[in-house]
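See the structures that follow.
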Structure P
């Protein structure tokens with residue numbers, strides 16, 4: 001989905017360091033391949049970076065199933081780790097370690113918020129439609145829990161074909177006809193998302209039945225043509241159409257320096273960069289126990305004030321309600337409202353024992 005993920009991440013990191021007035025010299029970046037980010041290569045590469053390269057800090061875009069072993073490895077060597085993921089899974093206590101930060105876009109938390117918002121504003125009857133790939137993370141369950149907590153009822157689940165090229169969405173439209181839902185909740189991305197949008201836009205339900213969706217469906221880097229889709233909303237921790245000075249400055253600086261558009265990977269790289277800057281001690285070294293280094297700190301980021309909660313996961317003050325709209329040139333996720341996200345840390349404590357089943361690789365790395 002993001003073929004230039006490594007470059008985008010590094011671009012964001014380098015931009016954060018170049019704009020920091022407190023950094024006197026640029027750090028060295030050592031890139032190590034971890035394959036599919038879901039097997040022992042993650043652990044081998046992390047240990048190699050420490051023993052052979054003597055790195056001060058490791059960044060890893062990987063899934064959660066190996067995180068407990070990776071966290072223990074970093075603790076044994078007393079070296080800090082920042083784990084990156086878009087936030088499709090709930091972290092639990094075995095993922096928590098004073099040497100490890102989790103930097104995410106809080107997708108499962110915003111999915112829960114989307115469920116509550118939909119029950120209060122879109123109706124109590126939902127048909128949930130997911131792709132075979134995207135539905136195997138905690139976002140599906142989080143939406144379900146949020147929706148039912150406000151009296152909503154999911155009347156049917158539609159799961160797309162494992163081979164999206166064979167999917168016709170006939171089963172989805174049959175389900176809509178039979179259930180007559182108030183709205184659809186969709187979890188699709190990339191080519192599956194593209195096919196879903198085209199199919200729904202060309203159906204009799206476009207504009208009649210609204211869609212609440214996971215923000216991966218409306219990623220501006222992927223949705224580049226006008227589908228004619230109507231009444232589509234998402235809830236997320238970011239929007240590149242946010243008019244805040246911090247977001248405008250990030251987009252301006254990034255496009256000026258690299259002459260390419262921003263995306264969510266470069267955004268995460270930039271936020272990780274400013275987090276690292278905040279972790280550097282007065283002596284110019286990175287504190288190994290990142291939890292202690294950032295305790296009580298709020299960091300101004302393009303998404304708003306960012307802090308790390310008791311699970312050491314990045315957290316913002318609010319989620320943004322976004323309307324997906326085409327403006328004759330490109331798609332925008334225009335902000336129509338906000339939702340207080342302060343409930344998410346307590347919710348994470350309640351859901352920390354959810355089984356970590358499903359796909360091993362991080363979301364999204366199709």
Structure Q
């Protein structure tokens with residue numbers, strides 16, 4: 001069956017069926033058709049022996065890697081595993097002969113983000129794929145670029161840079177573009193940070209928008225610390241510690257990169273980039289009420305549950321697209337759980353639905369880990 005149709009089927013199932021947390025948990029375990037990395041590899045290949053193509057490419061790109069090691073790595077991808085680092089995803093784009101557009105789709109299907117066009121390395125790879133360069137030549141081009149200066153402008157967003165970059169088709173023009181904008185590049189996602197901090201401020205000061213509505217007349221509320229909002233809203237009783245060994249696949253996928261107070265603080269201080277999972281969780285917790293993420297939508301109480309779900313889904317898509325991140329994937333464990341919570345908010349509290357499902361997912365975990 002076409003994998004796009006499978007995704008649509010899962011979306012329709014969430015939109016049109018009501019489930020308790022127990023029923024959702026059973027569905028996730030028994031019926032959810034999870035997307036696999038091997039499936040994505042096959043979708044983006046042009047046929048032929050994909051395993052051989054990838055093995056040959058890995059050997060070419062890393063001469064120190066033995067063929068046996070490269071072959072084991074590729075077999076692992078077709079046996080339920082996936083790459084552990086961003087560079088490998090980029091190498092696969094070159095190995096499969098993808099152009100920039102197809103590579104963008106591949107990255108969004110297989111990882112949390114498409115190209116980060118403000119990151120010099122990813123910008124170079126996108127240009128190389130656009131112009132038909134090989135991976136080794138793309139690496140050489142990147143290594144020929146001067147390093148970024150210390151005075152990076154963190155107020156610059158990707159869209160205006162990309163709008164200029166999209167027309168560049170020669171190496172000289174690429175290098176000129178890079179030099180002219182060198183203080184605007186950086187590895188961190190600035191648009192995601194804007195959304196992230198908007199959500200965090202909503203949780204730190206829950207009555208801020210009421211005061212704004214009343215022109216400052218409403219009483220000032222208590223400001224919560226990051227530790228308080230993490231424990232009160234974000235953690236949702238997800239067990240602490242590593243994801244190895246004792247957890248099921250579903251538990252591992254929910255727990256993977258689940259934000260802690262430490263990681264939230266690192267994101268606030270910009271010593272760590274904003275994660276896609278943290279943005280989706282914060283949207284769920286705040287229900288997208290922040291002015292910057294309302295998009296002039298009015299979620300009418302008269303809408304049917306399916307229509308309300310559609311409105312929230314559209315908001316999530318806009319936010320993730322703005323941030324250069326993958327759209328919600330109903331065949332991903334975490335995304336399915338998040339979309340379930342958005343749809344099943346019978347009490348108008350999406351957070352409560354997410355908490356209940358997460359609690360059910362980890363119900364069989366050793367209580368000493370919670």
Structure R
């Protein structure tokens with residue numbers, strides 16, 4: 001399903017074109033008296049329905065997109081196309097936002113009117129109809145989208161399309177658990193499209209399950225980490241100015257070992273990324289100092305000016321596998337796989353102290369990304385012989 005936000009340029013072009021053709025297409029009803037005879041409005045009673053939940057497909061927590069498709073009883077050809085005679089209608093509704101991003105019919109019930117403009121995704125509105133395109137093996141095909149009404153002539157799969165931009169829709173839940181969806185819509189053909197459907201149908205969800213970035217339910221104290229791996233990732237942000245160097249550090253407990261630089265086994269793992277001066281040699285270890293966690297922008301990026309030595313890299317959201325796993329994370333490993341406890345680190349500090357024998361002391365005061373956040377703290381000394389470089 002296309003995003004509900006229309007391409008602005010395309011919308012403006014369509015608007016200008018609509019001015020040129022004067023909006024509605026008026027049927028030719030001219031006679032001897034040159035009078036216009038409006039076609040009598042009828043009600044289409046649809047017999048088939050499909051409801052699809054798109055969730056917050058504009059990403060603004062303003063409303064959720066629900067697609068409701070109707071059609072009358074028709075045959076289908078071998079390609080799955082409906083064959084007329086019959087009627088088809090689609091509604092794209094802006095429904096009150098559901099924080100859990102699951103389809104709830106209670107939210108769908110209500111009155112819906114047309115958008116005030118193409119950028120209005122307020123709850124209890126429907127999205128104007130528009131034409132989009134799809135690439136098929138035999139070329140690009142135009143198709144209607146959002147809210148539209150269409151009829152198919154007998155024996156035809158071609159739709160006579162009316163793009164809807166006005167009217168009202170009412171959705172009522174009946175005492176027997178069925179829904180009644182009815183209303184009157186008007187589009188480019190200037191015809192009243194009265195319709196009604198009553199029935200029961202399970203909604204389909206197109207929303208991918210949200211994988212939490214932290215499963216912590218309490219603060220965490222890591223006091224049993226005894227080994228470390230330090231890897232030089234160089235200019236991993238590709239700044240090209242030799243202003244910093246990225247060190248990837250794994251702090252692990254005894255039950256964890258390393259294969260090809262990755263932790264394997266079962267036990268707790270604290271993954272850190274620290275930015276150090278460019279001339280740092282990984283053989284010398286991590287420079288002493290305090291490394292505050294970098295704050296990510298809304299798009300998960302960092303400002304270039306913030307990527308400087310003596311900072312820690314916060315965890316990259318929604319990336320759980322190599323090579324996309326990035327930044328600072330806590331993970332409990334079970335048989336070399338992620339177990340049922342992990343946390344993306346969003347803020348805090350890492351302080352590194354160095355002993356005269358080359359040993360490291362890591363003092364981590366970190367916060368995970370959940371709301372409210374939980375603490376992940378560690379104060380561990382790693383001897384020089386327990387560090388893999």
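Just a few scattered comments:
- With distance in nm of label points 7 Å out along Cα→Cβ at positions 93 and 165 derived as 2.4, matching label from P, Q, R: R
- Structure responsible for -1000, with helix-only ellipticity at 222 nm (-39500 (n - 2.57) for each DSSP H run of 4 or more, over all residues; to 500) calculated and labels P, Q, R on offer: R
- Parent structure of the calculated result 36, 28, 19, given that semi-axes √(5λ) of the Cα gyration tensor in Å is the read-out and P, Q, R the choices: Q
Read-outs throughout are calculated quantities, based only on the coordinates presented, and are distinct from any laboratory measurement. Since the model is a prediction, treat every value here as computed from it, not as a measurement. Cβ atoms are built from the backbone, for glycine too; each structure is taken alone.
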